[in-house]
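The structures come next, written out as structure tokens.
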Structure I
Amino acid sequence: MTSATQTNEGIALFSQSANPVSDQALFNKVARRLIPFLFISYLIAQVDKMNVGFAKLTMLNDLGFSDIVYGLGAGMFFIGYVLFEVPSNIALRRFGAPRWLGRIMISWGLLSVAMLFVHSPTSFYSLRFLIGIAEAGFFPGVIYYLTLWFPAERRTRMTAMFMSAIALAGVVVGPVSGLILETLNGFAGLRGWQWLFIIEGTPAIVLGVIAIAHLDNGPDEARWLTTRERERIKTLVASEASTRGHAPLKSVLLNGRVLLLSLVYGCYGTSFFGFVFWLPTIIENAGVQRPLLIGILSTIPWIAGAVTMLGLATFVKRREQTTPLLIALALLAALGWAASPSALSSLPMAMLFCSLAMAGTMGSLPLFWNLPTAMFSGMAAAAAIALISALGNIPGFLSPYMVGWVKTATGSFALPMYIFASGMLLVAIILFILQRPTSDD
């Protein structure tokens with residue numbers, strides 16, 4: 001009997017004898033290796049997205065910017081992001097996750113630090129656009145990367161753990177940013193918002209260097225796994241991939257279901273970026289003036305989002321159908337946003353309704369990615385994930401500009417909140433239409 005035959009028989013025996021307990025231990029081992037680093041990296045990515053909302057509290061007065069200038073500049077990030085999302089994810093598959101994710105983090109970190117040199121609307125717009133190009137592909141790249149390591153039944157939990165960095169960033173960035181703005185303003189001749197970009201942009205550069213050494217392209221290259229463990233992961237992932245499509249790239253980009261899911265994700269983005277860019281201002285308008293206190297209060301909705309996200313990920317693991325739950329969450333977010341205008345003058349009620357909207361929005365995100373990742377594999381999966389993420393981020397440009405324009409014109413946040421509510425109601429309608437007995441949820 002040849003050595004190759006013995007190896008193949010050993011692998012087959014392991015695959016047949018593997019049980020849920022041993023698989024659980026294996027995937028726990030993989031999760032311990034990958035998820036903490038990916039979580040921290042995504043946490044820093046979200047901090048670098050959110051900090052401009054806190055920098056706004058003092059930067060606009062220092063530079064003489066209006067809310068419209070801020071809204072346009074905040075949104076410029078997403079033009080670069082959307083344009084380069086699909087090419088970046090295709091490049092990740094070609095060059096491998098370690099090098100490509102590392103490159104993304106180093107470049108966005110350097111550009112985020114460079115925000116300290118903003119002095120005019122043009123420089124503000126330009127740097128925000130370049131940061132969007134630099135960061136493009138990070139999130140969909142990680143979502144695709146997880147499909148190489150975890151089958152769907154385990155991936156929901158992993159995705160939720162990874163994406164909970166969004167909510168934790170909301171909890172962390174407020175107090176930290178408020179503290180920086182208050183305590184470092186004028187230190188070494190720099191304004192507080194300049195120190196904000198320096199301190200919160202630098203970790204991305206460090207993590208980018210670490211990513212190149214820490215991550216592996218896939219199970220085949222994971223020397224920290226045994227041969228049997230690598231083969232077991234590949235067997236489980238391959239068996240799932242065999243049920244998904246290997247569609248040509250062009251057909252993926254024109255797939256009607258993918259385009260509808262992009263619209264759904266875009267509505268999530270409209271709601272989400274309503275919090276990212278305007279929650280500090282909403283709290284300020286409710287009567288809170290100190291940046292540190294604004295930052296502390298802003299953690300309340302983000303905590304609600306984190307608890308909902310992680311709690312539902314555990315619950316859904318025991319259910320086959322996630323679409324009905326996604327519909328219910330969309331309706332909850334719509335209710336929270338729709339009720340918020342009536343509570344703008346009351347800080348406790350504003351926090352309550354913003355928390356409801358946040359719970360519905362954030363709780364949906366990891367569950368949503370079960371839908372597109374069940375449709376394709378390989379390059380088709382990478383392209384579909386990137387397209388949905390790219391098109392879904394278009395509201396990231398429209399939302400801050402629209403809110404800035406409406407606030408300037410009306411002096412109120414009421415109309416934008418109704419628009420956010422309408423977007424989440426549209427999510428519920430689209431998901432209801434897409435729901436079929438043979439759905440891949």
Structure II
Amino acid sequence: MEYSELTAGEFDTFVDSQATGSFMQSSMMGARRDGNGWTMRMVGVKHDGAVVAAALLSSRNVLGGFADVECLQGPVLDYRDAPLRTFFFTRLEEDLKAHKVLSFTFNPKLLANHRDQDANIIDDGYTDADVVQALAELGFEHQDNTEVDANPLYLRWYFAKDLTGIATPEQLLAGFDGQATRSVKKVLKSPIEVSALAEDELDQFFAVMRHTGERRGFDYRDEDYYRSLAHVFGPEHIEFLVARLDVERYEGELAAQVKTDSAALEKARAALEAAPDNAKNAKRLAAAEQTWGSSQAKLADLPRLREDGPQAVLTAAVFITFAGETVFLAGGSYDHYSHFHASYALHWHALQEAMARGIRRYNFYGTKGEFSNNPEQHGVYRFKRGFGGVVEEQTGYFTSTPNKAAEKARETVSVLRGAVGSLRSKLSGK
């Protein structure tokens with residue numbers, strides 16, 4: 001086996017073929033971060049000329065020529081192959097030390113266990129304990145998962161759907177729960193159209209993400225981030241989708257619905273007047289009034305829809321396809337149009353595209369392992385769960401200090417700076 005730097009072509013070809021590969025471990029993602037305060041290197045192991053392990057290393061200078069390095073969703077290799085694992089990580093640590101690395105952090109795309117859609121652990125004998133132990137023996141410290149999960153910058157829980165063996169829309173729909181099935185069937189009959197945004201149309205995506213971020217109170221990525229993703233990944237790997245409503249068609253359908261609902265309401269009222277003690281007639285009237293009220297609310301919303309133009313944007317999302325999976329990276333919607341359930345149309349479209357391309361895995365991306373404390377987060381999980389799939393808990397984050405003496409010096413400097421800052425604060429208080 002030979003440890004060496006890899007070309008972008010060698011790197012991507014290998015990672016793209018691995019089930020444990022990720023778009024985060026791609027030369028494209030490296031290009032996006034390179035120059036943005038980070039320096040990228042691609043290293044790996046070759047056996048008989050073929051790449052068998054790879055890692056995209058993101059390096060950031062921090063102190064006196066020393067650097068911190070991270071490897072997100074990597075390195076990529078068969079972690080069950082003990083000789084390969086030992087050879088690769090031993091050589092990697094030597095490489096990092098030679099490149100004056102203070103700290104190294106990585107989080108492989110490795111499952112901690114197998115779970116079902118409700119996050120219950122499946123008792124099938126699988127565990128990551130042997131790999132965690134092996135990495136510990138190689139000098140890598142496994143970070144406490146409780147602390148990791150409390151850090152909003154770290155991601156360890158995902159929700160994904162295996163598309164293997166699903167060949168038709170009917171088979172796909174059969175794997176959804178009742179709510180998702182009804183919502184998909186509804187949007188397929190509605191005047192909602194899903195299409196890809198061209199690069200000069202991305203402002204529509206940004207507007208939705210701004211609205212969603214401000215509504216939910218979280219920091220959202222800026223336009224430069226998404227434009228850089230579009231640039232480096234290109235149309236082969238990235239797609240910005242938007243769901244729009246054909247307002248003219250919707251108005252026509254709504255007018256017909258209002259007419260039908262009004263007639264049903266009058267009929268229900270007449271029936272109850274004719275037989276006021278009939279409980280069924282009373283229930284029918286209550287149902288008719290509810291349906292009529294819903295259509296009236298939709299009528300009241302028409303002026304806002306008209307202001308948004310003949311093709312009103314309802315929701316938008318960005319998807320990245322790499323390493324045999326399509327990833328729902330980010331998305332948002334206008335809350336005042338939530339009753340259209342347009343997000344179902346968006347994912348249905350993306351799932352169809354993934355199936356057509358022979359993609360074996362649909363990654364809904366991040367969720368959390370604790371679903372009860374955050375109602376909105378739990379709502380996001382329930383939405384993803386409706387499409388069928390499983391919760392995935394990854395092993396988590398590992399760290400090492402290739403240059404221990406230099407890292408100790410940094411810790412000392414940090415302590416001294418803190419002490420000086422505290423002293424200055426006390427003196428200024430006097």
Structure III
Amino acid sequence: MRYEVIVIGAGMVGTSIAWHLQKNNSKVLLIDKKSPGSETSYGNAGLIQREAIHVHPFPRQPIELLKVLPNKNTDIRYRWPALLRYRQALLQYWRFSAQSSVQKIEKEWQTLIEHCTREHQEMITAASAENLIRRDGWIEMHRTEAKFQAAVEVAKNGRAQGVEHHVLSLPELKKLEPNGNFEGFIGAIHWLNSWQVSNPGALVKAYAKSFQDMQGSICECSVKEILPSGDGWQIITDDDIFYSDHLVIAAGPWSNQLIKPLGYDLPLFPMRGYHQHFETTHQNTINHSLVDIDKGFVMGPMQQGVRITTGAEMTLMEAEKDLGQLSAVLAFAKKILPLNDQVESEPWCGSRPCMPDMKPVIGASGKHANLWFAFGHGHQGFTLGPITGRIIEELIHNKPVTVDVSAFGAQRFASM
């Protein structure tokens with residue numbers, strides 16, 4: 001069967017792209033080996049982060065690197081096979097993390113973030129998904145005075161870009177979250193205009209259903225081969241062969257393996273995260289997602305229970321789970337809230353697609369006509385899916401583009 005556009009990848013980014021294209025009169029097929037929202041978009045911390053106007057550079061000061069080397073931190077861990085495989089991308093990451101580069105990158109990054117809640121709202125309304133959204137913001141908790149005061153200054157500067165916050169004393173934090181034990185903390189920042197999602201996977205599925213209600217098609221199948229075909233594309237899956245005029249690759253950390261046979265090799269690398277749910281009780285109910293900045297984990301109120309989400313582990317996609325980081329995180333989380341009964345027998349893990357310059361790849365592929373890329377959003381694919389969907393639809397339909405995508409093109413890596 002032939003479609004105007006085939007989108008490969010049914011996470012938040014790919015589903016949003018398919019939704020925008022179908023809404024604007026394209027005949028679209030969305031392909032993934034699993035149902036929409038079943039991988040990385042299921043397992044994240046469930047935040048639509050309007051406040052995320054800053055990127056996360058690679059540590060460049062020797063003292064920062066020395067802190068990471070013992071590989072015992074709760075926020076970031078690594079495995080040597082991954083460091084070796086992705087060494088070139090990590091070296092680029094280090095180079096892009098120079099202060100002069102970060103300032104330019106953040107200006108470009110912010111052109112995406114500023115649209116995130118408005119673009120989500122359009123899709124939330126269309127998908128009748130208001131029941132999944134809380135607009136109470138989230139809370140960033142600090143244990144050290146120096147880092148807290150530095151974070152407060154950064155927060156103040158964000159007001160000029162539409163980011164709203166309130167600095168919380170410990171009594172104010174305790175009033176908002178009476179079940180929490182905040183011994184060891186010295187203060188917090190309440191990010192006011194970021195949103196919480198009580199079930200991230202369910203939100204993606206709601207968007208996918210809205211896409212189907214507009215006569216969009218979904219195929220749960222594995223892509224075996226991608227071939228140019230005339231002016232378009234042939235997609236060979238384990239079940240069928242599909243044809244399209246345009247093809248969008250939005251498969252997150254799997255994107256590079258799909259495009260390598262076509263002659264592309266972008267410096268994408270995965271960063272793994274883990275989560276575990278605990279049954280919600282009267283003693284551990286929380287009203288906001290709580291982020292322990294110093295220890296690098298999130299405690300979020302979800303439909304499934306209280307979700308504890310780790311920071312990042314640098315490891316290979318195919319590597320076995322290593323629960324050491326999660327176990328270390330849980331030791332701190334259980335001092336804040338009583339977390340007793342696990343919901344799942346085994347913790348979840350998934351990989352985020354990262355680029356060395358901390359920006360996603362959005363736009364034309366560069367070597368093939370009608371081939372489009374939308375991946376590499378790092379920790380913010382869930383936040384940036386809808387604006388990415390709008391941009392790709394505008395590019396394919398040759399419309400004025402909401403965001404200048406010249407900074408996000410795949411061609412920026414051609415000389416590396």
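Every number in this text was worked out from the coordinates using simple rules, so none of it is lab data. Please read all numbers here as calculations on a predicted model, not as lab measurements. Cβ atoms are built from the backbone, for glycine too; each structure is taken alone.
If distance in nm of label points 7 Å out along Cα→Cβ at positions 95 and 399 is computed to be 2.2, which of I, II, III is the source?
Working: I: 2.9; II: 2.2; III: 3.7.
Going through each structure in turn, the value belongs to II.
Computing distance in nm of label points 7 Å out along Cα→Cβ at positions 263 and 287 gives 4.2 for which of I, II, III?
Numbers: I: 4.2; II: 1.8; III: 5.9.
Here the read-out was taken from I.
Given -15000 as the derived value for helix-only ellipticity at 222 nm (-39500 (n - 2.57) for each DSSP H run of 4 or more, over all residues; to 500), which of the supplied structures I, II, III does it correspond to?
Computing helix-only ellipticity at 222 nm (-39500 (n - 2.57) for each DSSP H run of 4 or more, over all residues; to 500) on every structure in I, II, III gives -15000 only for II.
Assign the value 29.5, calculated as mean projected area of the Cα convex hull in nm², to the correct structure from I, II, III. Present the calculation step by step, with values, prior to reporting the outcome.
Numbers: I: 21.1; II: 29.5; III: 19.3.
The value was obtained from structure II.
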